[in-house]
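Pasting the structures in now, so scroll down.
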Structure I
Amino acid sequence: MKLRKSAIAIGLAAAGSMAGIGVQAEEAASPHTVTGNLTLTTDYIVRGLSQTGRKPAVQGTLDYGHASGLYAGTFWSNVSWQGDFFNRTAPGVSTAYGGNSDISASVEIDLYAGFRNKIGDDFSYDVGATYYYYPGRYVLDTNYTPGLKNPNTAEVYVGGGWKWISAKLYYAVTNGVFMVGDARGTYYADLTGTFPVAEGINLIGHIGTWRWNGEMQAYKNYGLKNDVFNVVDWKVGATADWAGITWGAFYWKSNAKAITTGTLGDISVWGDRFGRAVGDGQFFVSATKAF
């Protein structure tokens, strides 16, 4: 009996120790997570518009998340659109395109933070803000393009989701919106579906509309408002996980006007200084490695 009692005691002690380890493990589980990814893409397209002049981009994301739903992060990418649009018109191109400024900027840095969570198994929500920062040199000729602003822009957003469908509304709170002056209140509405068809394979569909507010003086002089920038864009494509990388293939198109006509003649809208329409249909591929 004594030996048996000792064995039982040892067993109970061992079980207690294992339970303690389990409790400690649960207590040690951190509510904090840090994730990131690196992406290579043949074009960087936002809201149906190429940000890199239809050239490749290297992008990185670093995210912090808390179990409560709070999150913050940063996104980096090379860009060229500021100079493509507002540097001097390229030789042989109509002076309706481009500008007369001296711009040297090649990087986009996004800083964002918000709160997201789920309601039950199928519904989700997301609220937050993003600041788009473009370091570089901007010697803006506001005599040639009155009202032109530095590109740094802040937006707040609210979104919701149901299963594989999500919707989000972005609202600009800065007066300058991606170099367009007097544009506070401009908004973008996004509807996206990410439909899983097999393990690691998703079909992607998207439609969005960008609605511009205000009157930048350069366009007001032509009898126009900022709504000349209004855009509807759509995207279709697919992603697939293979060899530790997420591969994507997409086609993105918009109805963005390259040029429009005002009371003083033609003036560029979404046409760059080379006379190219940056919202025309574009096929591109990407590869993303998460870490």
Structure II
Amino acid sequence: MRAIATHPAARGLADDAAVLEVGGETLVLTHDTMVEGVHFLPGQDPTDVAWKLVATNMSDLAAKGAQPLAVLLSYQLGRDDAAFLRGLQAALQHYGDAALLGGDTVRADGPQSVGLTAIGRASHRPVPSRSGAQVGDGLWITGPVGAAMLGLEALRAGTGDSSAYRHPSALLVEGQMLAPLVSAVMDVSDGLLLDASRMADASGVTIVVERMAVPIATPEARRDEALRWGDDYQLLFTLPADVPPPCPAWRIGIVLERQSAPILLDGAPVSGRLGYEHGQADGA
């Protein structure tokens, strides 16, 4: 795909979203697809599925400091389409009344698949990317990781608080505050360690994560799992050493010159799986 996606707006397919200059406007465009049994549980409430579909796209816009404008929906008709539409409308209203402009519906056998394209307007130019981290920058995160992991476990068990998994939040306000200041930024969707590694690769640096500095929503015994779990949608960003974050955030590491590994945990290479990648077994 990278061989085809040569337009500058595609950013080499190495960012959270495309950034397209149209006249005097800068548009930010992103698309996420969710598949039953991979991104949500079979039989899960369609209202929650719709909310999560919107939130994941809005989180990509947040990572670019964008203001939501509109969405296009790709929808495979399912068992309770009315419930899905209720969830869709509630989520769009929650995220600034982003307008549903159209899309497509299909009927097919097998696991349900739904997709959403979100369109936003940049609040700051140049639009930040994953690829700007500089040696000496501090690494920051806007909040704890691991909440979605516990939420999925609660949903499967039928007891406890599952809201972090069912109703994730996109940090649009924080993203717009960060956009003028950060050297690099992305949302944590596939696991902190994996996404930090992606930022390091895009920036041509090595990122050191301080294991105990990372805020977690889990018991301490599950810290290593929390660092590898996705679906939390916190914003991960780098700032020059003398620039304080404009919103609540935790400093969790530092950017170094490129070494043999893109990411180090407490100064050592990370062994094993860093996070979720398609083609591996998923938590859902």
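The numbers here are math on the coordinates, done by the rules we state, and not lab data. Here the structure is a predicted model, which means the values were calculated and not measured. Cβ atoms are built from the backbone, for glycine too; each structure is taken alone.
One of I, II was used to calculate mean count of other Cβ atoms within 10 Å over residues 53-60, giving 26.5; which? Structure of origin is II. To test your reading of the models, identify which of I, II gives 29, 24, 17 for semi-axes √(5λ) of the Cα gyration tensor in Å when calculated. Among I, II, the structure yielding 29, 24, 17 for semi-axes √(5λ) of the Cα gyration tensor in Å is II. Given a value of -4000 for helix-only ellipticity at 222 nm (-39500 (n - 2.57) for each DSSP H run of 4 or more, over all residues; to 500), point me to the structure among I, II it was derived from. Answer for the origin of the read-out: I. Quick check on the output: 17.0, 56 is Rg and Dmax of the Cα atoms in Å, for residues 125-212 alone, derived from one of I, II. Which one produced it? The read-out was computed on structure I. Taking mean count of other Cβ atoms within 10 Å over residues 85-92 as the criterion, the top structure among I, II is II, with the largest value. Quick check for you: by relative contact order in percent (Cα under 8 Å, 6 or more apart), which of I, II is greatest? Once relative contact order in percent (Cα under 8 Å, 6 or more apart) is tallied for I, II, the winner is II.
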